[in-house]
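Got some structures for you, see below.
Quick note: the coordinates plus some simple rules give every number you see, no bench work behind them. All of these numbers come straight from a predicted model, not from anything done at the bench. Cβ atoms are built from the backbone, for glycine too; each structure is taken alone.
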Structure I
Amino acid sequence: MARIGSGIAWTAVAAMVVAASSPALVAAPTAAPSEGRDWFSFGGDDSEQHYSPLGQINTGNVRQLGLAWSYDIDTFDAYTQPLAVNGVIYFAVGLSVIHALDARTGKLLWQYDPKVYETPEAQWRMRAGWGIRGIAYRDGRVITATRDGRLIAVDARSGKLAWSVQTLDEDASHGAYITGPPFVAGDKVVIGFGGADYSPVRGYVTAYDVKTGKKAWRFYTVPGNPANGFENKAMEDAAKTWTGEWWKFGGGGSVYHAMAYDAKYDRVYIGTGNGFPWNQKIRSPGGGDNLYLGSIVAIDAKTGNYAWHYQTNPGMTWDFNNAMDIELSEVTIAGQKHDVILHAPKNGFYYVIDRKDGKLLSAEKFGPVNWAERIDMTTGRPVINPEALYPDGKAFVLYPFPNGAHGVQAMAHSPQTGFTYIPVMEGGRVHTDPANLKDWKVREGMFVNTGLGAAPPGIVTPPAKSMLLAWDPVKQRKAWEIPQPGTFNGGVLATGGHLIFQGLNTGDFAAYNADSGEKLWSFDARNGILSAPISYTVGGKQYVTVIASFRSSFPNSPNWDYRQQERRVLTFALGARGKLPPHQRVDEPIQDDPAFIVDPRKAAVGAGIYNIGCNICHGGGMMAGGAAPDLRKSAVPLDAEAFRAVVHDGALMQRGMGRFENLTDDELEGLRHYIRQRARETMPKK
């Protein structure tokens, strides 16, 4: 479906769509969302299970599924998950540009662009290639957060701004930014932020009134400077678990993704992040649990007061944050029913936690893990492998790697089968202290600051691999597993039709039997898929929608070129026979200018800058994986003025490339030489 221009008024287009829609949509275009019929939260509903009870599409007829419509997205990044409410699809892409589409036809109803690239904060809070991962809906409003730190509510019918607040304080680190979805908790909407890999950040979440945007409360995840006093007893208690002058490093603990609202207990559960820097020997040199890093924390939704916490990784000297799905369910263990949290974070253990009091009920490894032997069920603490702490700078190949055994790609839990379906990754990374451990300093300006040293020569980690895993949370064991291509694959949807839907990095959008893992159906999306699918009904008909878009810091096979990606919303229904328009990808050559003489000393300066900042988006070893352009194939670095305009001055901020004014002339020139050096090193031999 061709993209219609932005700014279309509801009265001009949407009214015609509504008039042609189902009676329910005509009668109540802003009616309260319905569980099952609609998909109104990141995980579908307040359980956040990524499960739809709909069974019209099932194992018996899924082979009849076809493309109902598609919508082309003109943006630099569509790594996001949509919502479906009252016959309208909502999603935000790129710099949080919200779209509303008719769910039956794919026609654009309206767009809202918060124009992030125009704000002063965006100059330091933009990271090239990263977009928003999700949005929220409640009471006739679509809510999104923005990279520059705003929380915005837009009228779901008209696309007009209802309210906007800046949720990152002026004194927050310049490295703080938002890419995660907001979560609605009763009459409040809660938002966190990211950045604890880049600069001194003190994590917190903030709640706002859904209708007015008025601030309700804030909960900090790590303590601040004791000399300034503590906000509450939770922070006072947490400070006893830190050592040294941690507050000078911010501490970390940013809540950049997963949350859940529990209406039964009126609590918000948040998943806290890694410390800043990762290496505890720097930020808290005397050790300690460093609360509330690497934890699930329960907060009273009305007051913002601490209720309980469970810490998966006391001390946290890696990147094993808890930003992965927090899914709510009920299970029976030893004949007793429990309200539980199901959680499979980066660290490779699957946790079942009692929602009532935070007690750990069980925990087992769901992937390769060598940082801990097991979880001690008496204490709830991991039995840590001492070598995993890389003592005295001794290098250790840690499993899982920082991407996690399970990353931000959504898992799904099916109450129908009782299984949790997890996109699992298996990979290791070398951890060791930096040479300047005692004098380690923060590198300002949106550069990765892990506090780790370079891997010693000769240590080679095996290529990472992935699989789709069905896990039984009661028996804490694998039900089935199927291998998958590459490292990063898409989020998962489970349905009442005994189906599992998932997109792969190959461009395959597939449906599997939820009981066995047998592949039953697939569609060539012609692009890798990272977003999780959703399912909903309009006029009694079930649809499945997914957004095709791919980004990675590493090349894949096939490798989805940033400039040539076909980023689309794809919607499927039984009996539909739509087809995608033809598209021919071109193998773009590596650019070069024989007159450009590489200076190895300048290239070394550029390599230092590239490998602590640019590689996140432009690719490890300058081998791009779809998150940003392949710099070897770009003519921009060949022209010093054009390169400076883009990198230093922010000429392409509207397309997601941040402004790096902190780079000196020597560093900019060094990058140009390093890019040319890598281009020639990787150029195909004639």
Structure II
Amino acid sequence: MKKLIYSLIALMSVLSAQALEVANTAGKLSTLVTNHDVTLLTVTGTMDARDFAFISDSLTKLNKLILTNANVVAYTSKSKPVLGAVLSYADDELPVMALAGSSITGVQLPSTLRYIGEAAFAGCEKLAVVGLSEMLDSIGRYAFAGCTALTDITLPASVQSLGDGAFWRCTALTEVAVEDGSDLRYVGKGALLDCSALTTLSLGENIVTLDNSALAGAGLTSLDLSKQTKLKNIGDWAFVMSKLVNATLPEAATEVGQGAMLYMPSLTTVTLPTRMPRVSDYLFAGTAITTDPGLNSNIDTIGAYAFYDVNKIEALTLPTELEYIGDRAMAYMTGLKGLYEHAIVVPALGEAVWEGVDQPSVPLYVLAAYVDDYKAAAQWKEFLVKGGMLIGDVNGDGEVNVADVNALITIILGSRTEDDYPGVADVNGDKEINVSDVNAVIAIILGSTGNGYIYNGPVQTTDNLRMDDLSIRPGEVRTVEIYLDNVKDYSALQFDIELPDGLELASDVEPAARAKDHISRQATVNNVTRALLYSMQLTNFEGNEGAVVTLQVRATSALAPESEILLYNTVLADNDAVGYHTAATKARVFNATDIADLDAAATDKVWAAGDVLHIQTETAGTAQVVNMHGMTRELAVEAGHTQCTLDAGFYIVHLNGKSYKIAIR
């Protein structure tokens, strides 16, 4: 029995010795920690480089280090470096190589710490948990390089920069996040290089630079930098050999470095910034991009090997201002079936630009006036050179006139296809054919545009069409007004309108008061009508509220419950021929019945007294109040008694699946 008691006492002594808390004075930690087998150490007071050197050299069994209430103070050695190759160490700075190569598994850094020094935790292969200071300004070069047990890190909002290689080869790191309001501005060279497990990344909205190889070899499959409106600089090889499938680069970027997306075999879709002045060398080489990335019209240079072996793109549009294409820039683009060249001066070429491409079988569409120039130019002449690139000449007759407007309309309404015309129907270059191309042609006809348009794709807007809910009885015809709620000015629109079973169009779509100078066209297939509204003078819709279109609908039979009229595929076009896409909208359609047909639930009561509508119901919800003109308003109904004042007239009230007819005097 005594032997057991002695054993327990010895074990408790060992456990107590393995966890230690000390109040330190800078440079004295070695005198306070005499048991070098300690596994959990909490330090308060002050510390300097000498204390970290002691921890790193002597406390080889240490697992966890708690420094929340410690302060790191400056120290200068008069003889030789204590850590790394420096003699001086600053206040509030974790010294260079402070714990590099240690077996520590978790650390809570001082709450006043502002800087993590170079390679401070480099090679800490067991480090899994790091608590960072809310006052931290920056993380130094290679600070956490090779921390292969680290799975996630959240950067305080105060952090402004990640040094070169800060998390290099943290192969278990799956998430890097920043706190709300992050001031992160700089991600250094190779900061997340070879973080192959990385799937989640947030950088905040103040980031300015992603330096060379910052995300090279990362495990990210999707990257959307569209909200990083200050991100101007993306360095060389920034994403090389990463696992990205789709990437959206920031609109603010004016520099995308060479090979930024080199050899990314999973990358199929990329959205480029419109301010990018050149396509850098090797930018897309070896990717699996399937569609034209949309090169903005101001690009003057496509660098060497830029599209090398990008063999899934079938059609590529070259920039209007293009002056030079580098060596083998488009070699082995074997999927190419069409090349569109907008430049008015034949661009100079490097060596073997289209090596491996079957040029004689690939049409090269150029501006009609420059066909002979391309047919005479080295390398260009190997293509099947065709005219029809007079911008706006959709029907390919060598002129831009109202016939091209009609050609576009037949394509949009579905009676013809783009292939039926020898010209280019995507006049504004946004890779869609819609009413914005109609505006582009009209602008050319009116002489208000120059060499044409090149855009990178459709633009989203919160401006929208809307309709009021409608009440209609079988056999009745009612007018539907379609309103435009807009901030920006538009001069044309198109939309699809789909009617529920039992409802049909009783008239053509007509311009309303806001569009009195506009022309309407429409076509109907399988109860879906596509409508266009445009102006041959590019006149904007008047005002910013009210109806732009009217139409009449007829109820051919009783409607199913919860029937809806849908508006979708809506495009609003401005006078710069930009097409703005907006969300779908809908309106509910109710059966209006005679009073004899109304069927009320026994537990609900609806009645009128003077100009007041009264509703008595057991459950809260929403009632629809429909006036004699078919206009509907929503009324929030409380459990118990609800009342509201209405103008004189007859109304239908829909409540809990039942209908009530009332008269307001």
Exercise for the section: Name the one structure among I, II that semi-axes √(5λ) of the Cα gyration tensor in Å of 62, 44, 19 was derived from. Expected result: II
Problem - relative contact order in percent (Cα under 8 Å, 6 or more apart) derived as 5 - corresponding label from I, II - result: II
Fill in the blank from the handout: Note: FRET efficiency 1/(1 + (r/R0)^6) of positions 168 and 440 (r between Cβ atoms, R0 = 35 Å, to 0.05) at 0.85, derived from one of structures I, II, originates from structure I
Handout entry: Winner on distance in nm of label points 7 Å out along Cα→Cβ at positions 296 and 560 once structures I, II are ranked, highest first
Key = II
Fill in the blank from the handout: Output 16.1 (Kirkwood radius over Cα pairs in Å, for residues 432-583 alone, calculated) maps, among I, II, to structure II
